[in-house]
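The numbers here are math on the coordinates, done by the rules we state, and not lab data. Bear in mind the structure is a predicted one, so any value in this text is a computation, not a measurement. Cβ atoms are built from the backbone, for glycine too; each structure is taken alone.
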Structure I
Amino acid sequence: MSIATAVAPYLPYLRRFARALTGSQESGDAYVVAVLEALIADPSSFEASMNPRTALYAAFIRVWDSVDLNHSTDSSNPGDLRASDRRLDALTPKPRQAFLLVAVEGFSTSEAARVLGVTERDVKTLIDVAGSEIANQIAADVLIIEDEPLIAMDLESLVTDVGHRVVAVARTHTEAIEAVHRHKPGLVLADIQLADGSSGLEAVNEILETVVVPVVFITAYPERLLTGDKPEPVFLITKPFQPETVKAIVSQALFFDSRARRAGQEAA
């Protein structure tokens with residue numbers, strides 16, 4: 001089996017991981033392209049002793065760790081990574097990498113250790129550090145856009161358990177727009193398909209025309225939104241979701257939002 005055939009089923013999920021690490025569709029997808037180019041240039045770098053999924057993510061981390069902030073890039077190439085995106089450990093420290101691999105991507109701690117090139121004990125320590133970091137994160141006001149009452153209740157319970165506040169639950173496009181204007185949330189959790197037949201994506205796009213707020217999308221079919229062919233969500237939770245997945249993605253979205261706000265304040 002060729003490397004391309006072996007890794008193809010896992011590329012949408014690698015895009016999810018890369019976007020969560022960088023906080024950007026553009027940057028995340030560019031890193032995935034860089035990984036594929038590295039494997040084409042040197043097929044021997046693909047660890048045949050690992051299962052294809054683990055080997056693909058391990059190749060990604062090697063590219064991630066190899067990028068030098070001071071290395072010049074040709075800005076005329078749209079696939080190049082911007083200098084501001086290149087301090088990867090500063091953007092997403094190792095504990096968060098380990099936490100995302102296990103909580104979002106579903107790797108076991110032993111598999112995550114192979115991906116990161118550390119021991120299993122190291123991974124457990126990193127995850128503990130990430131958990132402490134999440135517990136200390138500043139609380140946010142959260143708007144949930146979800147038409148299924150039980151799912152909305154689960155999400156509300158999960159986000160309040162980690163210290164955030166749910167200010168409203170909207171079931172339709174119209175309710176979502178009204179809730180944003182009324183409550184000015186610090187985070188939006190949005191289902192893709194709403195009760196009135198409208199799209200959660202459309203509702204969020206309208207919201208983002210007037211306010212700047214991090215958004216996490218919830219969908220049963222993440223691969224449909226991870227093609228890299230058009231503007232797509234950065235942060236995705238897959239239905240049915242696990243509690244740790246929600247905590248990881250919500251934390252990562254707020255992590256990048258807080259960094260952006262600090263950068264804006266420093267620039268001002």
Structure II
Amino acid sequence: MSYRLREFQLSILPKGCPALRVLHFSDLHLTPRRKREIADIRSFESLKPDLVIATGDFLGDENAIETVLTALEPILDLPGFFVFGSNDYSGPRFKNPFSYLRSDNGERRLGKHLETAKLNQGLTSRGWINLNESKVLSEVRGLLIEARGTDDAHLELDNYEKVAGQRNPSADLSIGVTHAPYKRVLEPMTNDGLDLVFAGHTHGGQIRYPWFGGTRSIVTNCDLPNAQSRGLSRIGDQTFLHVSAGLGQNIFAPFRVLCPREVSLVTLTSKS
């Protein structure tokens with residue numbers, strides 16, 4: 001495989017619950033010409049996840065919907081949750097690639113409107129659950145999972161009030177799913193007592209520099225602190241946050257520095 005597999009383990013399930021293997025990927029930015037990435041995505045099945053979470057930006061251009069569905073086909077029969085990102089609504093437009101080195105200034109340059117409804121139909125027809133402004137209870141491996149999500153905060157399409165409320169006390173696990181991890185989304189999820197939030201969008205900063213035995217991003221393309229631009233961290237005292245650095249990048253900025261393409265396998269186990 002030509003991507004990095006990041007593996008984490010969290011003991012957050014109630015005592016006695018079976019382990020749950022969660023595959024989290026984000027930011028495919030897929031186009032029909034990216035044959036290596038298509039092969040990588042089709043290989044996800046070999047990781048044997050119990051649950052798949054996709055945090056948006058599936059599409060890299062207007063002709064990629066069938067490509068995405070074909071690439072994901074081996075895992076579409078698994079339980080799955082997803083949300084959309086800005087690139088699932090509008091195609092990419094050229095912009096200065098060095099703009100990735102600047103903090104988000106709120107400016108949005110949107111391209112051609114995409115057939116988002118067709119992508120949604122392709123995913124939901126196989127059983128994946130669209131969490132854009134939705135909250136559901138779903139059973140996976142005997143675990144009762146409460147999942148809620150928001151639409152893309154980068155385009156200001158988010159409205160957390162639609163899914164707000166304290167976590168369901170009957171749920172074994174309560175998760176949030178969002179594309180862009182803005183504080184206005186993360187903070188109420190934490191206040192509502194969620195166990196774990198999944199997000200993407202940052203690309204891990206896309207360009208990173210050496211920092212005390214590891215690397216650190218220059219920007220996050222939102223208001224998330226740089227230290228949380230990828231991997232596992234905490235929001236407040238109780239809620240975990242997992243941010244995927246993504247498998248792809250915008251076609252007009254096709255580079256990564258010290259920030260390899262990645263997917264994550266997060267294994268959730270019971271509390272001791």
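Computing FRET efficiency 1/(1 + (r/R0)^6) of positions 119 and 231 (r between Cβ atoms, R0 = 25 Å, to 0.05) gives 0.05 for which of I, II? The correct label is I. As an exercise: relative contact order in percent (Cα under 8 Å, 6 or more apart), calculated from one structure in I, II, equals 27. Which structure is it? Only one of I, II returns 27 for relative contact order in percent (Cα under 8 Å, 6 or more apart), namely II.
In terms of distance in nm of label points 7 Å out along Cα→Cβ at positions 63 and 255, the structure with the greatest value among I, II is II.
Where does the value 3.3 come from, among I, II, when distance in nm of label points 7 Å out along Cα→Cβ at positions 39 and 143 is the thing being computed? Write down the numbers at each step before the final one.
Values: I: 3.9; II: 3.3.
Derived from the structure labelled II.
Among candidates I, II, the computation of log10 I(q)/I(0) by the Debye sum over Cα atoms at q = 0.07, 0.15, 0.16 Å⁻¹ that gave -0.22, -1.10, -1.27 used structure II. I, II: which one has helix-only ellipticity at 222 nm (-39500 (n - 2.57) for each DSSP H run of 4 or more, over all residues; to 500), as calculated, at -3500? Computing helix-only ellipticity at 222 nm (-39500 (n - 2.57) for each DSSP H run of 4 or more, over all residues; to 500) on every structure in I, II gives -3500 only for II.
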